[in-house]
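J.: In the part that follows, the structures are each spelled out as structure tokens.
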Structure 1
Amino acid sequence: MKRAVAALCALIMCSLCAFAVRAYSSPFDLPEPATPGEAGDVCTVEYSLRPGGTFIYNNNPESLASFNIGKALMIEHDLSGDVYFTSENFNRTGREIILGLQLRNDSGRDVTVTVHNVGYQTTGDYYGQREWTDFFGTRFEVELPKATGYGFDSPMEPNAFEPVTYVVPNGKYIYVIGGTTKDSYGKANVGGTADRRIANNVCVNAAVLFTVEGAEKGVSAAYVCYAPGYIDYVKGDVQQGYVTEKNGSQYGRQYLGSAPALCAQASFAWTIDDSTADSSRLPVKYDVTYYRDHQSYGNYGAYTGATVNTVRSDVWRTHLNSANHNEYVGTDMMPFNCVTQEGESVLIDVYHNDGTSKPANIGNWMVVYEESFTVKNEGGELRSVSVYMLNKGVSAVNVRGADGGLIKSLFHHDNEKPVYTAEIPAGETVTFGLEYVLLANSYGDMTHFVSVDTVSQIRGDYDRSGAVSSNDAIRLLRHILFPAEYNVTQSADYDGDGKVDSNDAITLLRYVLFGA
């Protein structure tokens, strides 16, 4: 018994340590759950872009050259409310550079700027393991080892960051990510991201969520690139804009710009019963609006003559322009409002060609997706539903409970495994959410489906491995400590005394160790 108690204490310490590093901060709420229909009904897939803020994106040029130094790569004017900025750029200038999102106040009054989430990576892999670990403030599991070529190390602990508010007087600016303390008002250094010199041949990944209050107009954000010590040479009021070709290099399939939305969202719901076959996928349908003869529209041409393709399937597809493939939803894709190098305002989205006279190659990299799943079990057996997201890159995925709380986080790039499996007792309904980002340097497009299975019920087999082990004691312990995040579908009252407490975990662990 002493050995069992000692082992349980070790498990408790392990579990508490695992949770101590989770300062998870969700950038957005989950969408309202959908209501399940009758058993066997098809779920209509409907993605939309959540209004009420601004999304700013910079990936053009992805490979920064010497002509980018001393430039504001892009500028967004009249910012207010919530702003979500992401960028991915590779320093190929031949020298050290500094990048920063310079938030300038020319409104005529003081404004307040609150930074909620920040992740900045200037060394390491191309995908942004450190960036997203810090941005979400959570420890992501690494699904596959580094040898797969994705460059991810073992799980990282997030750097501590609490939301911080700055007052920026009229005529002053701060960097909400990157930049230098030398020229930032009050020597602001958000999340320790300032004063970072970026070596040549290094990829930079940035993500920041902030809120601007106090003025509707006059606050601008300039993403600037300059050599250390030469910030005075950057013209912060003139932007370089969308580069399609420069010095013989083509950049027109990489983008920058802004959208009047913060994230993509969708809600899914099904009802299952005993007639729902094991290993089957739940049915979906959706309409895809697309256009033909893109070459005839020319650069930035607006499409006409829409065609609608109704897809009925057991999978749905996202993260690709529906003009490039008419089985992709399309309504999840962010638009890019930007200017050309000549200063002409243009729109690049699923309804226009880009600067190369082709449908835009917008893969929604670094766009946050918020999805709600609801499944009702009208059958007589315990069932499970598993959500799969197949892609050619890496996704940072947060699984969230119905209350928005974090269940688990993982870097997902194994198409053989589901991102999450939920168990649904007979006669009950389960709701959970997914929050995820397809990381930069992925290859775009994602295929989704939800599969159903019957769960074998072995008393104490809380992780559903088919046997009782110390992992089940850990899971039961976590349920006792954090019931909102670690639910168990079998009775958690393992010792049968009518209470759920640490004695249940001790009893289960004693059974695992001694068989009694």
Structure 2
Amino acid sequence: MSPTVRDLLGSSRLHLRLVVPEELQDGALAAEVAWVHSSDFADPTPFLDEGQLLLTDGSQFPVGWAEDAYVERLVVRGVVGLGFATQVLHESIPERLVEACVRHGLPLIEVRDRTPFIAIIRFVADWIAREQHAQAEWSLQAQRSIARAALRPDGLRSILGEMERQLRCWVALFDGAGNYMRMPSNAPVPSNLIAEVTEAARSALDRGERSVVQREVEGQQVTLQTLGRRGRLRGVLALGGLESLDPARTDIVNSVIALASLALEQTRSLDTARQHLRAGVFEQLLSERTEVAHSTARQVWGRLPADPAIVTLARPAAQGQNLLEALELLADDHRGAVFYAPREGNVVVLSSPQHQGKVLEALSRYGAVAGVSHPTPHARLAVGLGEAERALERALELTRPVVEFAEVAERGMLGLLRSENAQPVALGILRPLLTSGGSGEGPQLLRAVTTWLSHNCVWEKAAAELGVHRHTLRNRIDAAGRLLGLNLDTLQDRLELWAAVQFLGTAEGRLDA
């Protein structure tokens, strides 16, 4: 930290007197003096930097000199004050210079008693050297304190607590899923900032890149630094309430980031082992070795979700690791109600019906596509997984985030071919085409669909039989697909429609039911 203009005026060795402003309370006197420069040039501004104090003996001030323009240039350049030596060339400061400094608000200081300019320069240089030395000593002591904190049993929490104490700020840690990790005894994030800071942390994690983001939240500067490696971020460190990040404080922050990243990375091997164990437990359930699966789960996570459980099969988006961490936290928060396991590039989740909403919320947040089964007993887990696989396939086909197997079973003919009475289902699927609603469009579209299917979806033959142009037929087929909620460009939906037409049979007698 450099001395201020007020600090220079307070030195008894320099014999300085404030001329403008007359009151010491003026805010301009709190400006820091980055350096001191002396010049008698008519325009010294090309040789000055912002924050400097300019000293002159006034040899450039002949009679009629434009003092106002001179002072204006200094103010525009960012000079924090002008020191004028008297009893050298001038017995007193020219009145027009005083008036110009008053007009432009530039502190004007009289350098009296032939005080050498080098003494003022040396005063500032010594001050800056002392501050830099003190800052280096503080940084070294702070680094030692943080290193000692890292050796404690609760290393991560102690590191963050020591960082708060040294930097006099609040520190928040967010895990890889973007959840705020409240550390007991550490200062919490101010309640009016937590929502926006959490959102910013999650945005940084979603990008999957190492980054440092600075944001102003409710008038307070907040710095967010991701932890971990690209593509496998482990969390976000947020700092708030800092006045500034000078080099010494930046070193402290970098040290804490390195230690926190190391602490979080140390759990990586353990996380991998847990996921392998989860996958093994699920395969045991799938192969009906339920007793072994339940015994293993009880020793590690507690009991598995009770019968019947909902099976959700999810296809992760690009940042799949973040989804796994979110599910790990969800399973830990709701032991006995949520269990997950990676499986063949997907993630399978078992959950109680009461907690299924939380599972879908986590999947949605990380852009996963999911298929959901009916509630399924553990003994028939393979059936539930099959339902979830079928629903996931449907979700991917329709580019929807979630599809439940109940929807596939209710609307899909292929899923119900095993049913003893398929005619009511066929009637339900085709009802939009069977009821004209007064427009007559439905029966026309049904005839177009039936003819088109009977010709194996060959446009020219079906159009010729109907006596319409093939483009007209295509428009009608597209309209029918929209009414039925089917994508008739896919083979599966064409088969659904073909099966519905085949099973319509005697149900035609109930078209108006």
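J.: For which of 1, 2 does FRET efficiency 1/(1 + (r/R0)^6) of positions 194 and 442 (r between Cβ atoms, R0 = 25 Å, to 0.05), calculated from the coordinates, equal 0.00?
T.: On the way: 1: 0.30; 2: 0.00.
Structure of origin is 2.
J.: Taking distance in nm of label points 7 Å out along Cα→Cβ at positions 58 and 282 as the quantity of interest, name the structure among 1, 2 where it is greatest. Kindly include the intermediate steps, with their values, before the conclusion.
T.: On the way: 1: 4.1; 2: 8.6.
Structure 2 comes out on top.
J.: Something else: Which structure, out of 1, 2, was helix-only ellipticity at 222 nm (-39500 (n - 2.57) for each DSSP H run of 4 or more, over all residues; to 500) derived from, given a value of -15500? The partial results should precede the final answer.
T.: Details: 1: -3000; 2: -15500.
Checking each candidate, the match is 2.
J.: Out of 1, 2, which has the highest value for relative contact order in percent (Cα under 8 Å, 6 or more apart)?
T.: Details: 1: 18; 2: 8.
Largest value of relative contact order in percent (Cα under 8 Å, 6 or more apart): 1.
J.: A value of 1.00 was computed for FRET efficiency 1/(1 + (r/R0)^6) of positions 114 and 138 (r between Cβ atoms, R0 = 41 Å, to 0.05); which of 1, 2 is the source structure? Write down the numbers at each step before the final one.
T.: Details: 1: 1.00; 2: 0.60.
Structure of origin is 1.
J.: When Rg/Rh (Cα atoms, Kirkwood Rh) is calculated, the result is 1.01; to which of the structures 1, 2 does this value belong?
T.: Numbers: 1: 1.01; 2: 1.26.
Answer for the origin of the read-out: 1.
J.: I have 4.3 for distance in nm of label points 7 Å out along Cα→Cβ at positions 178 and 402, calculated from one of the structures 1, 2. Which structure is it? Intermediate results must be reported in sequence, preceding the final value.
T.: Working: 1: 4.3; 2: 1.7.
Label of the originating structure: 1.
Laboratory data are not the source of any read-out in this text; all were calculated from the coordinates shown. Remember, it's a predicted structure, so these values are computed and weren't measured experimentally. Cβ atoms are built from the backbone, for glycine too; each structure is taken alone.
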